[in-house]
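What follows are several structures.
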Structure 1
Amino acid sequence: MSKLPFLSRAAFARITTPAARGALRIGLTPDSVTILGTTASVAAALTLFPMGKLFAGVLVVTCFVVFDMLDGAMARERGGGTRFGAVLDATCDRISDGAVFCGLLWWIAFHQHDTLLAVATLVCLVTSQVISYIKARAEASGLRGDGGFIERPERLIIVLTGAGVSDIPYVGWPPALAVGMWVLAVASLITCAQRLYTVWSTPGATDRITGPAVGPGKSGP
């Protein structure tokens, strides 16, 4: 959960719990909400952003990202989630984040022809996956790999705010997207370094592996 106070678990639960109960009453499951929310946000990001409709895209993606976040509240209302549900949720989060950056990258590269901003967007796209992978791979090895400046809520807030503000009808500030993307790119690179340091500083991290490495191969998945 985000470190931002207005996105704390308690604050978020006050909003999502009633909606989660309603979703359960009409027969939805946490996994179905995860899939529906991800499918809709990916579709919006890959259609509206490449067309340059950034403000509309931000509104639609934000709605479905919030909808997708109901799955955790629904699982708690049912007495707990499943291991598969946790893996599905994490996988869909990566897909949704990737779609947002890919949609913006398409517009930046093929319509704005802004090479530097395209580079920043690529950095954000790659690091959004790497940040999550460091944590997952570390935990699979019994180590810590969390923390850092940027987690998923902060990432989405920065990129969606930048894109939305740049395209608000009549009062938009076009440089907002570039500002947000470069801030996110730098902060994400720092977060990767922070997480790697956390892994390295965990007791046992530098011990030699005497047997097969964790994962499909010695170099990792």
Structure 2
Amino acid sequence: MSTPVLLVLGAGPKIGLSVAKAFAAKGYKVAIAARSLQDGVDEDGFLRVQVDLEQTTEIEKVFAKVTESLGIPHVVVYNAALRNPRDLQDPLASISLEDIKSEFAVNSISPLFAAQEAVKGFKQLPSSASRTFIQTGNALNVIVLPNVLTFGMTKSAAAHMIRSASVGYKRKGFKFYYADERQPDGGPTIPVNGPAAGKMYVELAENPEQGPWDYTFIDGKGYVEFK
């Protein structure tokens, strides 16, 4: 069996790198992609790919580069996010067309095309492969915070994509998750917990069955459903 491959899109210093290290510890070959990176191989042995995820047309090139260098990604994690804060008392006032285009590009459209590229690869992998796509989510698909109005719109769109894909590809055994770490009271985890995400994402990838697509979890406890 070939060594499995992980691709992390949006490899920031918190969740992104924690996820990369968690999968590397399980024997995965790892590629990380972000705007701040330079192409090459880092000290951890991770393939680095420079990409601006606001430019959705770059997604296909990233997958091609990773596939050529490491092999087809077995697990794809989309961790990038762009948030433009709004006035809590007047959230519509400051919205510009350019702002909303950028937020949708990074948070909704690029994940859509990343999932499309992931599926192209999954179709070429054996059924024993993980074939898992995870997007780092948050509670904004179910709660309202006016000061992040447009960010919530984009995350809700992404959540709908993940839910649809989890249904559409279930018979093929491809898994899709919108992973959302919560506090015990159901509130969002701020700041984010990179090691907790790394541990949880590995568990989702290793489970051969599709779990709840909206995967709300608590560090140390696992999946918890919030009403």
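Every read-out reported here was derived from the displayed coordinates using simple, explicitly stated rules and does not represent laboratory data. All of these numbers come straight from a predicted model, not from anything done at the bench. Cβ atoms are built from the backbone, for glycine too; each structure is taken alone.
Annotations
- Structure responsible for -23500, with helix-only ellipticity at 222 nm (-39500 (n - 2.57) for each DSSP H run of 4 or more, over all residues; to 500) calculated and labels 1, 2 on offer: 1
- Computed 19.8 for mean count of other Cβ atoms within 10 Å over residues 43-50 - originating structure among 1, 2: 1
- Comparison of 1, 2 - label where volume of the Cα convex hull per residue in Å³ is highest: 1
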